[in-house]
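In structure tokens below, several structures.
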Structure P
């Protein structure tokens with residue numbers, strides 16, 4: 001089968017349910033921001049999820065990618081699977097013991113002493129998700145994207161339905177049927193003073209359902225722990241954990257630092273985090289595609305590593321990737337004010353200016369993922385850790401410098417966080433390309449890379465100068481600009497087709 005068709009097909013299979021489910025999940029943003037949560041409460045939600053994202057990298061310590069690598073090189077694949085899974089089970093049990101014994105202490109460290117129950121719930125959410133990591137990775141390695149996507153979709157569907165149940169249906173029934181048996185039944189499981197709690201409980205239940213669905217990947221497991229293999233997997237995965245930790249710092253630390261560095265009261269700082277997070281989520285289209293692509297691409301890249309023309313395959317894939325992400329960037333920005341910004345409540349739109357910056361940052365992150373395949377294929381994962389650590393230093397340094405500045409400065413607060421993210425991924429992308437040329441040269445078409453992205457940026461800039469003021473006129477004008485981009489890509493690809501392999 002043509003490798004590009006295979007990758008495109010698997011990206012679609014991984015992506016369509018994931019994108020659909022994630023879009024449903026994204027629809028929780030208008031649910032939260034149109035009256036359910038205040039900006040401050042939405043800020044607290046995002047802060048706890050930021051802490052969770054940081055810890056998840058530490059708790060999985062690169063074992064997923066190690067599983068892919070050693071599944072390709074080891075004859076005894078079941079032992080690779082069981083060794084990785086047993087390792088994660090043991091470390092997760094230790095984590096649960098610590099967090100459940102000292103929740104109040106941990107809540108105090110986070111400066112949320114009123115929420116020790118949140119610490120316990122999130123510990124269990126993370127534990128369940130960690131234990132699901134290797135079974136999910138095995139489904140990807142076995143090229144079972146339909147079952148993988150089905151389980152992911154059930155997870156998101158459960159999360160969304162439970163949010164709707166607890167945040168909309170239960171309050172409605174409790175208010176309108178309080179004196180009936182329906183109201184009495186609802187009050188058994190519903191507390192009117194809980195809002196944030198039900199968001200997190202919904203996540204906990206969804207994670208439980210997910211692990212139950214993955215049990216068939218574990219029930220028939222031959223529990224065999226190979227110590228020598230485990231040591232090699234750990235040596236391979238620990239640099240990836242460092243890179244992953246630095247990477248997730250680049251993704252999430254801005255919200256944490258905003259909470260503690262803004263020269264505001266804690267409540268006002270949390271409100272700023274909530275506003276920034278709501279606009280950050282507008283980049284969902286770019287993130288969804290990159291996530292779906294990564295699910296399919298990582299095992300695909302490893303499967304092609306023995307192909308004589310593998311470097312040409314990787315170069316061709318980059319061409320297609322740039323076309324797609326440039327189109328996503330342009331569509332989002334052309335229809336931002338007429339469509340996408342309306343998915344957040346009016347209170348949350350003051351951070352609109354961060355959206356184009358973050359969209360471009362996510363685009364560069366996706367390019368970096370493609371470029372960075374060389375250090376995974378060659379086993380030089382220390383380079384990956386180093387590049388991402390440099391990105392983390394940029395992220396931390398610029399956030400620490402820009403966030404506390406007064407409004408008199410050009411860049412400050414969450415705008416500083418957005419530009420820090422963009423500069424971080426720009427530097428990482430450039431470093432990955434330059435170093436990769438030495439260790440695993442891939443003939444990327446830089447003219448297409450810069451050409452398509454520059455064209456998308458130029459058309460977006462032109463759209464901001466639209467002579468139309470009526471909504472229909474603006475939409476028509478932007479559709480013409482989108483057509484110009486698509487037609488230009490068509491002409492370029494017609495005249496400069498990628499080399500045949």
Structure Q
């Protein structure tokens with residue numbers, strides 16, 4: 001189970017461009033085994049921070065070239081955005097201009113494609129959408145034709161008809177560009193929304209799972225690993241895990257927050273017993289902190305209930321002075337947000353002890369750890385950026401200049417996380433067997449291999465101690481019981 005840890009970052013917000021981010025990974029961040037480059041396609045700064053590509057197969061020249069991506073050593077992850085493209089893409093513009101004569105006719109999903117015989121209000125409003133309002137935008141063709149196009153996320157993000165050959169050809173073109181550009185793992189972004197099936201909420205249905213298997217086969221045929229990104233009921237992650245190489249463990253973060261709110265880590269202990277091992281283990285990403293991932297859905301009980309979800313949101317609101325409530329979005333028909341828009345450090349009240357404890361748990365559970373750049377640097381909410389853009393997720397998408405980055409990296413928390421990165425990638429115990437126990441407010445995670453062990457004791461009580469890591473191997477016994485001691489860890 002031993003594996004390297006990847007960094008998750010925007011090149012423009014950490015380093016400034018791809019060559020400079022590569023330099024950071026090669027020097028001060030050399031303990032990382034690679035990087036997930038968040039969208040660097042043309043343009044990287046569109047309406048949705050690159051998740052609305054005009055040209056999904058091209059590197060934005062302001063950030064670098066494919067040669068710069070190929071020059072990155074180790075793991076390189078990148079996104080295949082399967083649900084949509086930009087309304088300014090050449091394909092969509094050509095379709096609006098030429099209609100049925102366009103080579104891209106049929107590539108985009110319209111109201112009529114899904115409802116050829118019309119639909120009732122009940123059928124239309126049954127669809128799950130993570131934004132307020134209905135998922136359609138009116139577009140007009142050059143010939144005056146009117147089209148009601150599916151736009152699940154934003155009006156400028158037009159949905160693809162993933163069943164149409166034109167969309168298949170588009171996916172294959174993008175995958176070829178990613179493969180040739182040195183990408184080793186492809187993340188399927190927004191795949192949970194890609195299949196629209198009347199009579200259902202169209203989110204992670206059996207038809208979606210079939211599409212996941214289909215697109216995963218395309219990625220593997222191109223020679224890359226497959227990571228699926230889905231914020232949904234935890235049973236969906238269990239269903240997807242056998243179909244792909246990696247799934248996110250999005251339930252870990254809300255369960256950690258629940259443990260600290262209640263002082264009871266037993267829900268974490270339960271999750272350790274059922275979670276998939278082929279998980280990318282994260283606490284935070286470029287999106288909000290998903291609370292829905294641990295909650296109930298569609299009549300299925302969650303790992304926590306709705307009142308416990310509400311308590312986590314309330315705790316984050318107190319920790320952020322009410323700002324997380326302002327920044328977080330309540331989808332249509334929902335009673336509360338699905339995600340907390342805040343940095344993980346801010347959501348934990350900037351409590352360094354508890355934050356390092358949470359990170360230690362992240363590095364001790366099975367899977368492949370990944371650390372978001374803002375989380376690595378113990379970043380706090382960027383309220384100024386949010387005020388400028390009005391996008392709630394921008395509170396957790398800070399732009400670091402070189403001076404600010406260098407200062408943050410020398411901080412106690414960042415250095416402790418780097419120590420955990422080194423520990424996870426080098427200690428032989430992580431090649432062995434994993435066990436977990438809870439006694440009162442204390443969670444113990446333990447790895448054992450021949451002649452080696454690594455044990456974490458994490459205290460969730462309000463006045464608890466710092467995490468304690470006990471290492472046994474051929475060099476003897478080492479106890480790391482302070483953030484400074486964890487930061488100093490280096491294995492010969």
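If Rg and Dmax of the Cα atoms in Å, for residues 99-186 alone is computed to be 18.8, 55, which of P, Q is the source?
Working: P: 18.8, 55; Q: 15.5, 47.
Traced to structure P.
Where does the value -26000 come from, among P, Q, when helix-only ellipticity at 222 nm (-39500 (n - 2.57) for each DSSP H run of 4 or more, over all residues; to 500) is the thing being computed?
Working: P: -26000; Q: -9500.
Of the structures listed, the value fits P.
With FRET efficiency 1/(1 + (r/R0)^6) of positions 27 and 75 (r between Cβ atoms, R0 = 35 Å, to 0.05) computed per structure, which member of P, Q shows the largest figure? Intermediate values should be presented prior to the final figure.
Numbers: P: 0.15; Q: 1.00.
Comparing P, Q, the top value of FRET efficiency 1/(1 + (r/R0)^6) of positions 27 and 75 (r between Cβ atoms, R0 = 35 Å, to 0.05) belongs to Q.
Which structure, out of P, Q, was relative contact order in percent (Cα under 8 Å, 6 or more apart) calculated from, if the result is 22? Please list the in-between numbers first.
Values: P: 22; Q: 13.
Structure P accounts for this read-out.
Read-outs throughout are calculated quantities, based only on the coordinates presented, and are distinct from any laboratory measurement. Model, not experiment: these values are computed from the prediction. Cβ atoms are built from the backbone, for glycine too; each structure is taken alone.
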